[in-house]
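Just below sit the structures, each encoded as structure tokens.
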Structure P
Amino acid sequence: MTRTVIDGAYIATVDETGSEHDGGHVVVADGRIESVSPGRAPREVLQAADEVIAGGGLLVTPGLINTHHHLYQWLTRGFAQNSILFEWLVSLYPAWSRIDADLVGDGALGAMAVLARSGCTTVGDHHYVFPRGGGDIVGSIVDAASTLGLRLHATRGSMDLGASDGGLPPDFAVESTADALAASGEAVARYHDASFDSMVRVAIAPCSPFSVTADLLREAAVLARDLNVRLHTHGAETVEEEAFCRERFGMGPTDYLESVGWLGDDVWMAHCVHLSDADIARFAATGTGVAHCPSSNARLAAGIAPVRGMLSAGVPVGLGVDGAASNESGQLGTEVRAAVLAARLRDGAGAMPVRDALRVATMGGARVLGREREIGSIEPGKLADLALWRIAGIEHAGIADPVAALGLGAMPPLERLIVQGATVVQDGELTRVDAASVAARVARASTALADRL
């Protein structure tokens, strides 16, 4: 057993009562949080430590949890810069339909490296494009997460509604319903680990109401519940999606998804920008979660999600970067501030206090992914996933509130990022891979994908 003590830091535990300790200490032993306490660590605790991290000038938070991403899109950033969602998708489908496991692995490594350097310890990825002969794409994402040392929630997505049948994606980019279901079950069997300290979990995730059939949605829900894994999709992202659902199904996205078995405490949906009060009530009553992606929503002019209303109603809400092709930054730490500002634009100055945004980025994400017992807060017995932010530098020195340094200021540099007790980022640099080498791989992969068009 190895023991690390973080001593004398400002600790935002994000526990049930929101406990914070100015000059407190955290003890990590064998990958778990052994204790968190106010005040400096006693001498005997320091003497028993294998490593002591001086906490002066540090804000310690739970590791941030990304509940929605499309890692492969790291290879297609900067395209369709002034488009709304449907136009943007149509312009990018041809490139995405030419990916394979090798290219996805390179893109995932780049995207997750940036996530790690922005405080993210758990990555939720939604991959839904599987060209024939593309190899083990889910496996390449799992390998990339393992290389970096990050916790992964991989969702095996799918599309089976091509343009000739009234869907948005071109026919060459979709699978058959049967193939999608079989591959989803295989991904769960091969990679899902349900244990407490799991580094990889898998969910089943048909893409969206405008790219999958009702049959796939219904059967995917049955399959996921038979396998005891979670369900994920996009929902109520744009007014165009609302119009599509009303024209095709005679109802809005929430009613449609409920009609095919897609509301429940084992489900989370990305975006949910256009939820009515009645929709929010249905999400709250059923425990359906939401991945809030403020920067991507702004990039594609989708609107501002009613996050204050969701939180007040008790809806589980986590934070998401979304695909890097609609959020080229790819950083999760910056989304905390984006969530604060977007909510205030919609609902006023009190709509999103910084501590609420931090909770969305940590415990909120843990709830959305069904892992609130294991991660999301700094409490004894939980997994030691921690972000140590340096707030003593010129960008943050003098900010009255350490949590506001993260929620209102520039994203602080990372002193450490710890996943299950292991340091994966130190002094802002990745510890397991060379950032320049990753950048070179991404550049080569982006060029190779462009050459296939």
Structure Q
Amino acid sequence: MSGVATKARFSGYSLHALGVFCGLAAATWLAAAEAPTKLVTAGFSPFLISLGMVAGVFVARWTVPVALKGTGYVLMDLREKPHLIVWAVVAGMLWAVANTLTVFAVRNVGLSIAFPLWNINSLVGLFWGWLLFNELRGSGWGRVVGGAVAIVGGACLLAYATSQQTGHRPPGGAMLGIVAALAAGLLLGTMYIPYRKAYISGMNPLSFVTVFTFGELGTVSGLALAFDGGVHGVMAELVRARPVLIWLFLGGFCWVVGDLFQNYAAKYIGIARGIPLSNTNQLWGLAWGVLVFGELAGQGVWAHVLVFTGSVIMIAGAGAICSAEASASEHVSWKAAVARECARYGLDPGRVASSLLGEDPLSRDKPVRHWWELLIAAGAVAIFVWLAVGAKHQPVAVNYGWGAVLVGTTLVALVACGLLLWKRTRFS
């Protein structure tokens, strides 16, 4: 009996650590994904920027799951849980609108300010996790709430520190950018409801994001057609933006990697913990904005002191959440939420419980891999190569040295966390 208890205890701790690592790795990639939105300052339409990124997301969301698990696995997962297909599409639609709003925010107030404003999704996600999925029900919730508040508070301090930037702002000014960023945060926080609903039902994140992308692409395409002059207007913008599409596609690819890590964090430690941790991307977003794009240039010593203080507060908040492992009473509440989903949709409780422990019940059914998966991967690589060949330099000031450092950091996070996921769960 004690051996079983010890094994269960070890499994719980290792999954908590895995979820924490995934949340922190997500932060580096989600920040890198926003860097191409700076192209909006070069005169491109926010809808075009969003469409280009989502097109890159669409390519990546199909390629990565196919490479890791195969189409047979994904289709088997969807057939077992068909009720989650509509939830994934809705989540994609919410993300598409939110992502478009973030582009408006970056255009009007800059990356350094926009980031913390839309990262109120930490608190929105925490609320939904508590209300709908029984998260934080039990002892130890104070550190999570306190950590999330510290992350948002530190982010706001960073925003204040960089709010005195000068330069041209488009019509609507800062107020439009602030409203857009806050609205994006509300939508992103609500988007995590389908995330958590999927994972307490035992769905693999790779399957979820594959369907997610149809909601994204359909919604952002509709927005672009409605607000950018119809088919002819969008095609003209795409032709004009041909030299920068590679950066938008790469931004979409980075978002997919970050979002996958974020999904795994939501699965294993819940959205109340996982989302605030992934929202430490504010620190990385600050690094991109200040070090690579020079958004803090010309600011005095006081601004730098505020940036340092805000960063320390955010790091302290993240540390509090990292150490706030779910208590036994909270795990009981989680199990009640899982039992509710199983009863509502006729799911096998044993298979769902196995999935939440980091196991992969679908792999026991030996899904078949197909030859056309190689064509999908080759097609994705060919698209990126074709776009890279036609790329041209844009009038956006960039510090390539710091850019290389940040890119290297994201790659280290990818390899390290990817290996942890594979070793512990085989990407389940």
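To which of P, Q does the computed value 0.20 (FRET efficiency 1/(1 + (r/R0)^6) of positions 132 and 364 (r between Cβ atoms, R0 = 30 Å, to 0.05)) belong?
On the way: P: 0.20; Q: 0.50.
Structure P accounts for this read-out.
Given a value of 0.90 for FRET efficiency 1/(1 + (r/R0)^6) of positions 116 and 356 (r between Cβ atoms, R0 = 35 Å, to 0.05), point me to the structure among P, Q it was derived from.
Label of the originating structure: P.
Taking FRET efficiency 1/(1 + (r/R0)^6) of positions 60 and 284 (r between Cβ atoms, R0 = 25 Å, to 0.05) for each of P, Q, which is largest? Display every interim value, and only then the final one.
Numbers: P: 0.20; Q: 0.85.
When FRET efficiency 1/(1 + (r/R0)^6) of positions 60 and 284 (r between Cβ atoms, R0 = 25 Å, to 0.05) is calculated for P, Q, structure Q comes out on top.
With mean projected area of the Cα convex hull in nm², for residues 92-243 alone as the yardstick, tell me which of P, Q scores highest. Write out the running numbers ahead of the final one.
Numbers: P: 9.3; Q: 11.4.
For this comparison of mean projected area of the Cα convex hull in nm², for residues 92-243 alone, the top structure is Q.
A value of -26000 was computed for helix-only ellipticity at 222 nm (-39500 (n - 2.57) for each DSSP H run of 4 or more, over all residues; to 500); which of P, Q is the source structure?
Details: P: -10500; Q: -26000.
Attributed to the structure labelled Q.
State the single structure among P, Q that was used to calculate Cα Rg over 2.2 N^0.38 Å, for residues 268-411 alone, giving 1.58. Don't skip to the end; give the middle numbers.
Working: P: 1.04; Q: 1.58.
Label of the originating structure: Q.
Rank structures P, Q by FRET efficiency 1/(1 + (r/R0)^6) of positions 180 and 252 (r between Cβ atoms, R0 = 30 Å, to 0.05) and report only the one at the top, that is, the highest. Kindly include the intermediate steps, with their values, before the conclusion.
Working: P: 0.75; Q: 0.95.
Biggest value here belongs to Q.
The value 35 for relative contact order in percent (Cα under 8 Å, 6 or more apart) was derived from one model only; which of P, Q is it?
On the way: P: 20; Q: 35.
Value 35 for relative contact order in percent (Cα under 8 Å, 6 or more apart) corresponds to Q out of P, Q.
Matching task: 67, 52, 36 is the computed value of Cα extents along the principal axes in Å. Pick the structure from P, Q. Intermediate results must be reported in sequence, preceding the final value.
Details: P: 70, 45, 42; Q: 67, 52, 36.
Working through the options, I get structure Q.
Computed from the coordinates by the stated procedures, all read-outs in this text should not be read as laboratory data. Values in this document were obtained by computation on a predicted structure and should not be read as measured data. Cβ atoms are built from the backbone, for glycine too; each structure is taken alone.
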